[in-house]
Structure 1
Amino acid sequence: MHDQGKFTIDFQHYLSRSLRGENARRGEVIHALQGAKSALDAITDPVVSDIMGAVIATHHNELYDIIAEGERTLTKKLHINEKNLHYEEVISAFHPEIKEETITAEIYNACKISCSKNLDPFFMLHLMTKVLYSCLVDADRCDAAGLLIDKKESDWSHLIQQLEAYLDGFTKTTDLDLIRNKISMQCKESGSRPKGIYTLSVPTGGGKTLSSLRFALEHAKTHGLKRIIYVIPYLSILDQTADTIRDIIGNEYDQYVLEHHSDIDPVESDEEDEHRKLLTSRWDSRIILTTMVQFLETIYSNKASKLRKFHNMSEAVLIFDEIQALPVKCVRLFNNAVNFLHVFGNSTAVLCTATQPHLNKVKRPIILSDNHPLVTLTRSDQKVFERVRLEDRSQSPMSYVQIAELAKAQLDAGKSTLIILNTKGDARGV
């Protein structure tokens with residue numbers, strides 16, 4: 001239906017000229033608007049027809065606002081291009097059967113679910129429109145490229161075996177080793193939980209990267225999920241995490257891992273470059289590591305090149321590392337996106353950090369699952385990570401001599417010492 005406009009003599013002549021090598025400018029023959037008009041004519045519900053019409057009309061370029069400057073954008077485009085549509089010719093050649101009741105029921109059921117979960121139904125419809133658009137763009141471009149999409153379920157067993165073998169190589173002698181192992185085991189056991197939105201609150205040095213991967217692999221296997229997506233705010237941490245995952249799974253499964261961010265080195269050959277462009281445009285790899293910028297742009301852009309991969313965030317485990325670094329201005333966008341991906345995309349999200357932000361206590365909160373912490377640490381467990389003791393001695397002024405004597409006592413005890421002063425004169429005095 002999306003290419004219904006190709007059933008015209010004009011388009012067939014365009015194809016013939018292209019095959020003969022004659023001058024044929026891409027896009028010179030309109031062939032997307034006809035399918036959009038067909039949707040408007042066949043679907044009586046205005047909400048559903050607007051969504052379907054916009055998705056079909058724009059699948060070659062950018063998704064536009066359904067209403068702009070008080071006018072329906074698609075209606076305006078159809079009026080402007082009316083003479084070039086040859087709509088009667090198209091309809092006589094191909095008239096698709098549209099199951100309006102099924103489509104309408106799905107969309108209205110989604111609105112009911114949104115309201116029952118205190119989600120903004122209009123915002124959820126906005127994201128559903130983008131998922132439909134993403135599916136169409138990806139399918140259309142894969143078909144044009146002759147690419148067969150692998151629909152086999154992901155088998156996570158081999159990667160789990162690789163990770164377990166890697167973890168077996170760690171010693172478990174010190175208190176810190178034992179607590180890290182406890183965190184890791186709890187994450188593994190939590191992998192059998194229902195799909196949801198969870199938190200992983202682990203102090204710095206607690207082995208968060210390996211523990212989150214352990215949960216993700218077990219959870220993906222339990223629920224038959226398609227991929228694991230790491231969203232990391234800092235490139236240095238992203239690179240380190242990617243290297244760690246590659247070390248764990250080995251060269252045999254290296255092709256399962258995709259990094260998608262602005263700092264990737266260019267590949268050596270044109271063939272490799274084209275392959276990489278395909279991977280980053282679709283996000284069809286098993287394990288993807290990307291930035292928060294890429295994550296949000298994929299969802300909130302209107303460009304086909306960005307939105308194409310949006311639908312592949314469904315049926316995934318989404319690991320958000322260092323979530324406390326999320327900019328305040330992005331909180332509402334982030335919460336709506338993650339809620340949507342869980343409720344309507346059947347994905348699971350994990351918010352990882354040493355200090356959880358209160359994303360569930362804002363106007364449009366993230367909907368955390370019941371019993372959302374993946375790990376529970378006792379007070380004695382947490383004390384193992386307390387490697388810094390603070391003493392406030394600011395109540396009584398100290399002379400240069402007293403500061404020097406305090407530092408000397410630390411040095412004499414075999415401890416390293418750092419003194420920070422605010423002027424060069426004070427530094428010389430000490």
Structure 2
Amino acid sequence: MLTLQTWVVQALFIFLTTESIGELLDPCGYISPESPVVQLHSNFTAVCVLKEKCMDYFHVNANYIVWKTNHFTIPKEQYTIINRTASSVTFTDISSLNIQLTCNILTFGQLEQNVYGITIISGLPPEKPKNLSCIVNEGKKMRCEWNRGRETHLETNFTLKSEWATHKFADCKAKRDTPTSCTVDYSTVYFVNIEVWVEAENALGKVTSDHINFDPVYKVKPNPPHNLSVINSEELSSILKLTWTNPSIKSVIRLKYNIQYRTKDASTWSQIPPEDTASTRSSFTVQDLKPFTEYVFRICCMKEDGKGYWSDWSEEANGITYEDRPSKAPSFWYKIDPSHAQGYRTVQLMWKTLPPFEANGKILDYEVTLTRWKSHLQNYTVNDTKLTVNLTNDRYVATLTARNLVGKSDAAVLTIPACDFQGNLAESKCY
């Protein structure tokens with residue numbers, strides 16, 4: 001047999017949820033406002049109004065109302081009994097973003113029953129969008145960006161608006177995942193001024209950015225030059241000629257360029273002086289380069305008067321300067337072994353390979369000459385960095401040159417002193 005308390009709860013549940021089988025009953029009351037959105041750190045008051053039929057059935061009035069937030073009872077000091085059917089609750093300095101607020105009544109003196117519930121959503125009104133700017137990427141439609149300001153904690157819509165003096169364009173609504181930019185849906189027209197601004201709106205307010213007025217031709221970002229190629233010169237080992245194809249926007253605007261280069265193994269770039277590339281062209285000769293050195297080049301462009309945006313960098317292109325004759329003679333020294341036959345000695349000539357910046361090309365071979373004092377000349381062509389010869393004990397003058405495809409270096413010269421008949425050097429020791 002059901003207890004009285006259980007029967008009362010069941011009867012109450014049936015009364016509050018169904019009027020008859022298959023029909024939903026209206027709630028016993030309601031809360032106003034229904035779907036509040038309030039500003040953070042502001043005050044807020046809600047009112048719960050009971051319906052007469054519930055009050056009569058349960059023998060209750062507004063004094064029986066209990067307010068709760070997130071299942072916690074609100075202190076009665078925050079309640080105000082307006083009349084027998086209505087009670088209000090007031091919050092000061094709301095700091096939570098979402099509050100579940102319920103109005104409840106005490107039935108039969110002890111049973112708490114929910115009457116109605118709402119969610120209080122908190123946030124901030126939008127700030128005025130700032131730093132509005134637009135860009136026209138060549139071949140694409142105009143895109144504008146802005147700073148949206150502080151976080152509002154609410155769904156905030158940003159709308160980009162634009163117009164000519166005589167025509168309004170369709171609004172551009174920013175997507176939720178990119179709320180600080182929008183790309184217009186119409187084709188860009190150059191040499192006609194357009195006015196652009198942004199509106200930001202949420203449940204707490206609406207604000208408008210400053211308006212900007214411009215000719216889209218001054219917001220162009222060209223495509224980068226393409227087909228960049230590098231050609232060397234047999235006549236001049238210090239230059240490389242660059243050629244490229246300009247972007248299509250060249251038919252609308254004049255261009256200037258930024259050309260950068262570096263040696264293949266370097267990490268930092270050098271730049272051609274801007275005044276040398278300040279007008280439309282499709283080639284440029286880079287000078288004062290090192291012979292037989294591989295360089296990497298890249299190029300970008302923008303509107304000649306500097307109004308607009310630089311393009312992205314082109315694809316990089318490599319080129320090697322032509323060879324030049326070695327710029328320096330190799331370092332050169334000798335070693336004399338003790339004589340094994342009277343009147344002769346073994347001399348080993350040695351030298352260092354030239355570093356690339358002095359070799360100026362691939363060293364093909366070395367030429368050594370030996371001249372005995374007041375006697376004939378002996379020539380040797382060597383592919384190594386040493387030469388061993390048998391010489392008399394006379395004094396010799398040796399020369400050494402390095403040769404590449406273009407020519408020979410200057411000669412390095414050293415003197416091999418004479419030895420006496422006992423194998424001792426006449427001018428220094430024989431080793």
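Values computed for the structure shown
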quantity: Computed 46.1, 144 for Rg and Dmax of the Cα atoms in Å - originating structure among 1, 2; calculated: 2
quantity: Structure (1, 2) behind the derived value -1500 of helix-only ellipticity at 222 nm (-39500 (n - 2.57) for each DSSP H run of 4 or more, over all residues; to 500); calculated: 2
quantity: Ranking 1, 2 by FRET efficiency 1/(1 + (r/R0)^6) of positions 102 and 214 (r between Cβ atoms, R0 = 35 Å, to 0.05), the structure that comes out highest; calculated: 1
quantity: If relative contact order in percent (Cα under 8 Å, 6 or more apart) is computed and equals 16, the structure in 1, 2; calculated: 1
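Each value in this text was obtained by applying a stated rule to the coordinates, not by laboratory testing. This structure is a prediction, so every number in the text was calculated from the model and none was measured. Cβ atoms are built from the backbone, for glycine too; each structure is taken alone.
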